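Structures are listed in the sections that come next.
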Structure P
């Protein structure tokens, strides 16, 4: 197994674990599941087991244009209807996917998914800093660093730009998973204190 497949597998493991643990946060769960699905396809692609680059690219585009904005909504407005209601999280995802496909595929504006991803992680980072929520801010910072190193095509001996993308995204999702767990613990303690 090469580094690309290994780091995609790492991202898949972290994303799907956070999705599994986020049972009470449907938007967070759906966003992490979409990112995990793209990473699973990347693992299969780079390991040579299922060399379907176009399917992996499609899921990666949906991860950028749908999952990262949904993740930002889940963290920025955790009490909002989209974050808490499965049906509305799915509606958000389907509308975002349809809009993204029309803009990227039909109109040929490939930077759309990159703009969605950057807007989402910058918003997430900004919210974390403004609220002094250091766990959410760390998640946003890791995601932003991952996107920027990938965009800059940063390379290091033996590592490709996609490797840094997957490592940074895995770290960001890990922090956001900790953020969700901490938030749920606070919710459980509030009724007891009242």
Structure Q
């Protein structure tokens, strides 16, 4: 249940910037030149990765590598000339998968490789973004591949040429990588701590 609560934000809005406004406050300070400046101070809860040693880091690095492989495999599949490469029912969902694939890569770059504890927005823009993006890519790609098989059934066309096989292999590798990402990130031990638990962070 914790995985699904995190994945779908416990019913919260998906507008990330507005969601975290109340996690910060502004204060004025005097810089080295004596001028008054304003800075943001984090007052929200801290998210802590609680696994010992380098287990969490290994999972994060693995998820980032898999994200690159998933995106590359998806692009590879889209570049293949196959039986339904000109069919909109197949290609629209597959092309639509490129958008969450882009956010998946953004999440990989934002993963907390060294930041622990994390601000809530850092956690959501890294780990949670990758989880949501993986589910979205799986959904879009699944619809596209399913549509291609439905069309084969309707047309009774089961001849698979090299392009068809490469297309399916690319989609299959992408799906396996995305499933592995969800497994890795879903098994990271996370705890939330009050703001005063890490006063110097």
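One of P, Q was used to compute Rg and Dmax of the Cα atoms in Å, for residues 22-77 alone, and the answer was 12.4, 40. Which one was it? The structure behind it is P. Please state which of the structures P, Q yields -18000 when helix-only ellipticity at 222 nm (-39500 (n - 2.57) for each DSSP H run of 4 or more, over all residues; to 500) is computed from it. Structure of origin is Q.
Taking distance in nm of label points 7 Å out along Cα→Cβ at positions 142 and 174 as the measure, the highest value among P, Q is held by Q. Between structures P, Q, the greatest calculated value of distance in nm of label points 7 Å out along Cα→Cβ at positions 30 and 70 is seen in Q. When mean count of other Cβ atoms within 10 Å over residues 126-133 is calculated for each of the structures P, Q, the largest result comes from Q.
Comparing relative contact order in percent (Cα under 8 Å, 6 or more apart) across structures P, Q, the highest value is found for Q. Once percent of Cα pairs over 21 Å apart is computed for every structure in P, Q, the highest value turns out to be that of Q.
Only the coordinates and a few stated rules stand behind these numbers; no lab work does. Computed from a predicted model, the values in this text were never measured in an experiment. Cβ atoms are built from the backbone, for glycine too; each structure is taken alone.
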